[in-house]
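These are the structures, in structure tokens.
Every number in this text was worked out from the coordinates using simple rules, so none of it is lab data. As the structure is a prediction and not an experimental result, all values here were calculated from the model. Cβ atoms are built from the backbone, for glycine too; each structure is taken alone.
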Structure 1
Amino acid sequence: MFQPLMMRFLPSVFVFLTATSVCQTSGANWSFAVSGDSRNCGDFVMPAIAAATKAENDAFYWHLGDFRWMSQPDQDLVSMLPVSKELSIDEYHRIAWDDFLAHQIPPFGKMPVFVGRGNHETVPPMTREGYVAKFGMFLDRPEIAEQRKADGAGAGPVGPWYHWTHEGVDFITLDNASKEEFSDAQLKWLRGVLDRDLAPGSGVRAIVAGMHEALPHSTGSEHAMDDWDLGERTGDKVYTWFYDAQAAGKHVYLIASHSHYYSPDIFDTYYWKQYSNRVVPGLIIGSAGARRYSLPKTAKPGAKTHIYGYVQGQVRADGEIDFRLHELAEEDLIKNRWPNASLDAIHECYVNNAE
């Protein structure tokens, strides 16, 4: 039933690093946490996410991009400056990423944190090269470096796309933050990763791909890779590759942020179901602090907006993963606030940071 689809597409500091074993096989159930888009109010929201994930004993936290607003100063950052301090846009650009590292990462303590590149990491004067330099310690964490060594010649250099394997699950961070993606280089790398995952004896039972913008033709297509021609063409190809991995017997899941809400079952759309009723499970979780969006009319039951929170993936021994939304209350933000974070600023972020 899927054959027509296949034919169509053939032609700085403040961070603690702790290594975990690659391709562990304990067989016990475990969990991880994921969300994205912590601009605007993330300095207030991310400490609460960190507290919740640590309380849940999640194995790691995965941030899918948009650390700071970059177009103009984030309201959380401004509210914690001395009252007399006036911040120019140039000064803001110089401190924005350091603010993320100072206020959004330390609350996780020794919990591993993985990051992806968002479109706001491309706002001038920010560049891909600057991103790799500033966040290199995340892009070459011990888990990633060990995986790169195992991949050998197909690993590629340290950069914004990478993967690591934990307990038989391959976690793939893709970069679709700019209109040059997916590039030929990233596609070649991804094809190699999937081929190794599908090889007999790989030990990989599940594949989870995280990216900033959702692949095309989802329920969130109004703000996704559908927005540019190369994104739509290459995004469609990547979806078919993940579908093929699922058809080959792997548990496959696709997670994005970019849209500032929570939305499940995003590939349960007419476009993908015309080829097969068994679509690849996918979700959007962009609720880590950014200005919250209205839900699209195509969103499935269970979608939510005007919330802050993250999604927990609960991994079973066979590699199947159940995803559960964790919402945060204003009290959670207050309980875990920085000493110089005012209650009024937190309340303003919690109530009014929305369309």
Structure 2
Amino acid sequence: MNEQNAGGAAGKGLIAKFLALAAPYWRSEEKGMAWALLLTISALNIAMVYCNVLLNQWNGDFFNALQQRDWGRFLQLLQVFAALAFGFIGCAVLMSYLTSMLNLRWRRWLTDFYLGQWLDGRAYCLLELKSYGTDNPDQRIAEDLKALTATSLNLGFELIRNLATLACFVGILWQLSGPLSLARIGWNVSLPGYLVWVSLAYALLGSGLMHALGRRLSRINMEGERREADFRYAAVRLREHAQEVALSGGEDVERSALNRRFQAICANWRLLIAAEWRLNGARAGYAQLAVIFPMLVCAPGYFAGKFALGGLMQAISAFAQVQGALSWMVNAYEILASWKANIERLSSFQRA
């Protein structure tokens, strides 16, 4: 229970830190355009989900037409598919363009804001003279702000798209699956919408496994970024003091210092490789099983005569959509870990 409370508190703390970093832009003089872009991109994401709903219905009609050998219906459905595909592609291209615009505007504003904070009151000098719990402010401004805006937008819009997918496809899957009788295992009950419950259990199992295997990734990523920045700083410092080093014959000392910093990078990198190896292996197994799993759980209804071929394919498609939306954490775990480390670094810089 204490671990659960600690995890919940950590999650709330992370969201609070993110809001503290992000909120200034969304309340700034650019807030009108920022919110307009945000709402437009969100609407495009929902429109893409609606296209997927229509494609799911098309899937059922198309395979029924194949089963019935209805040539006229087959040609008509190909035209419908072309219209849906062009609509989906148009939404995707426009969404990508507007997301890039919003990313650029947000990063530009944050860079100007934090440059002002860093230079104001000679904070840049004080940070070098005394430790305030941060390091490499140049990296915070140049790289971490870039990662914050891009990753936050991508994760946020993926979350919106997955929530909309769940809202649309859970009802479709519930209706298609119908009740599952448990009389064969000695229970005189039936489970309504059994495909929804199976997809939920499958996604929760996968998410739990990813969390167990990858919970150290955030800390390893954060430490790796710090060590990379230290190595770069030492190299830049050598370049800036090249004449002094040459006159004093300090090449061996500088080489030793650079080697120590690089060995620290390698040590952390080995930890990262081990963590990613476990995580990628589990994700690959999860993804491969997901290819056949929907068909396995939908097949009993087909062979029992509950589905035509089109209904089976529609159920498989809906199951895959629900399972994919519920598995968002599985697919985005490494990105979430990197995003968390990015927020922690920027928060320490903001406090300093």
- Message: Can you rank 1, 2 by FRET efficiency 1/(1 + (r/R0)^6) of positions 217 and 289 (r between Cβ atoms, R0 = 30 Å, to 0.05) and just name the one with the largest value?
- Response: 2
- Message: Comparing 1, 2, where is percent of Cα pairs over 39 Å apart highest?
- Response: 2
- Comparing distance in nm of label points 7 Å out along Cα→Cβ at positions 73 and 249 across 1, 2, which is largest? 2
- Task: Could you figure out which one of 1, 2 the value -9500 for helix-only ellipticity at 222 nm (-39500 (n - 2.57) for each DSSP H run of 4 or more, over all residues; to 500) was computed from?
- Result: 1
- So mean count of other Cβ atoms within 10 Å over residues 145-152, computed for just one structure, reads 15.1; which one of 1, 2 is that? 1
- Query: Of the structures labelled 1, 2, which one yields 38, 20, 18 when Cα extents along the principal axes in Å, for residues 113-176 alone is computed from its coordinates?
  - Reply: 1
